[in-house]
Structure formats: C-alpha cells, structure tokens
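Listed next: structures, encoded as structure tokens.
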Structure I
Amino acid sequence: MSKKTVVATDANGRTSSRVPTDTHLTRISQDKETNARGLRILQLCDEMNLAIVNGTELESPHRGSYTSHQHNGKAVVDYILVSQALCMLIKNLSIEVRPVSKKDQWSDHSKLSLVIS
C-alpha cells in the first residue's frame, strides 16, 4: 500500500506486544494476551503494509496503555494502524486515561488521539 493511510478501529482483537512482519517499530503492551482476532489484525497489517502505533515509542506519556476497561478486566482492543509511509510523520499517539468517577465516564473505552505533521 503506497497511499498514506490511517485506520482507527475498535477491533476486539488482542495482539499483546506482537508486531506486523515488515515494521521497524517495536511494541510494548500492558495486555499480554493474543487472540484469533489479534492474529487477524497482524495478518491484515502484513497484507496492507500497515504498522500498529499502539505501544510504540510514538505513544506517550505511557506505552502500551489499556484501551478497554470492563468489569471483568482490561485489554488493548482499540488500535491506530498506519501505512509505513506515515510512520515518520507521526508526532504522538495518546491514550486518554479513563476517568475514575462514573459520572465522568461516557464510554468503557479510552479515547485515542493521533497527531500527524
């Protein structure tokens, strides 16, 4: 894929710290689980030459933050995927910490924000 592409998705796939085959980025994830949907995400990234931004040095202030917060646990299931051509233009991925107060929570997922310049 030579086009500059950004995919933001609630994919319900868990990839742990795995990376697509042809990426120069390394990942660290708080979520240590991998499931079938996660393997499919990695396969899709390989097929479309995409990189996973979550958990890389491009994520700050913390790498590999959880994105889904359920009563039975936390997981990383929301992803920012980008074409390799865009990696050099990314300034930051931030994953907002979910508010503790129930009245301030509007979702059981964290907000992901990507800055490209």
Structure II
Amino acid sequence: DVYQIGDTLRLQVSQPRQPCNQIFQALGIRGIKNKVAQTRRTGWYLRVLQEGHAEAGMSISLLQKPHPQWTITRAHEVMDARNEERKAALALSQIEVLEPGWRGRLAKAAVGI
C-alpha cells in the first residue's frame, strides 16, 4: 500500500513488523510480546518514496492498494505457517515491494527448503 501524508510525503508498506522485547520494557507486562504476536496487530515498516513533512493533524490518503488480498495479518499467517502454506508463500514472495529478507524466507519455504 502507498500512502500520502499532506501534500508531498509518500510512504509504502514494506513489511510486517515483529514485536520486540522493548514492548515488555515499556509496558512492564510479562508475556506481552507473545500476546501481541498472537493478535498479529504488530504494525509494519514503511519506506519513503517521496520525502516530505508530517505532523499531527495532517491528512493521510491511501493512494495505491495493489495487492488487496494481502494484509499484515495474512502476511503474518503465511510467514508463521509458510511450510504448510507453500502456494501462499510463493505468491507473497513474488511481491516485489516486500522486504527482501521476507521474500527470501517465503521463496525457500515455497520450494520446501
């Protein structure tokens, strides 16, 4: 997906995010990392396509959704079960804008490596 913030800033979703230990450190709740991972509401990383300025209150617009069948949740499901979901792993690995590390792991799983 590609988003625009304000008049110039353009961002593209590049990969789902994995929860890290900092969430436990920030919240002090034991097991929160695993709970967040189970919900698959982990967030995502963005790449900057066009630099610009962003601040609270600016409008955010969805400009492109080239792969509507792929959500962050679905990508996590496939990554977590990539050896069982080989067709889906192959399809997801072929999305060129997905982070190369994810693409590589998915492509290997798709062929049984």
Structure III
Amino acid sequence: MLLKKYDAFILGTYTWGDGELPDEFLDFLDEMEELELKGVVTSVFGSGDSTYRLFCGAVDELEAKLQGWGAVIAQESLKVEFGPTKEEKQLCREFGEKMVARLNVVK
C-alpha cells in the first residue's frame, strides 16, 4: 500500500446511509489495518448531508479507526456539505494549510 511510504497523510470520505463509511472505502480500510500507523500524523475530512442525524458520521468513524491504530490526529476533522459553499471551500484550503504547517513543526 502506498501510504506506508509516508510519515503523514490526509484522508477524506463521504458519508453514506445512516452515517456510515461507503462500501468503496472498506477494502482500503482492510489494507490500512495491516499497516503500522503508530505515530503517523493524519487528518480526516469529508462530506455529508446535514439533514441526516449523523452528519459526516463516516468522518468520525474513520478518525476513530486511525486513532485506534495509533495514528496521531493533527487537527480537528473537517466536515462539509455534499455541495460545499464558497465558505466551506475556503475552510478546505485552510484545512490543508494547517496540516502543512503542523508537518513543518514536526520536522
């Protein structure tokens, strides 16, 4: 898996159904479970529909799995609507910039 080459990464997912990870993501998660992620710096973002009870539940699930595998969550996850607004797009840019800034501090 390509991720094992990196000391840090950002993962994103959309939320499906009642706050679940999409089926397309499950094989990827199975492969990730076999990696040594202790101390690896990560961040998670995703989209969802705020009309559902568990807005962006897949983001929370993914973040919990990463923490359970020993990854270090570098910043609070970012959750946006499926059709992000101009403001949410700016939040996405800032999210990426914060991750880069944190990585520069870690080096």
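Structure notes:
- Of the structures I, II, III, the one that -13000 was derived from, the read-out being helix-only ellipticity at 222 nm (-39500 (n - 2.57) for each DSSP H run of 4 or more, over all residues; to 500): III
- Source structure (of I, II, III) for P(r) over Cα pairs in 5 Å bins from 0, in percent, for residues 43-90 alone, computed value 5, 23, 27, 21, 15, 8, 2: III
- Of the structures I, II, III, the one that 1.9 was derived from, the read-out being distance in nm of label points 7 Å out along Cα→Cβ at positions 3 and 75: III
- Origin of the derived value 1.4 (distance in nm of label points 7 Å out along Cα→Cβ at positions 11 and 35; candidates I, II, III): I
Computed from the coordinates by the stated procedures, all read-outs in this text should not be read as laboratory data. Everything numeric here is computed off the predicted structure, so don't read it as measured data. Cβ atoms are built from the backbone, for glycine too; each structure is taken alone.
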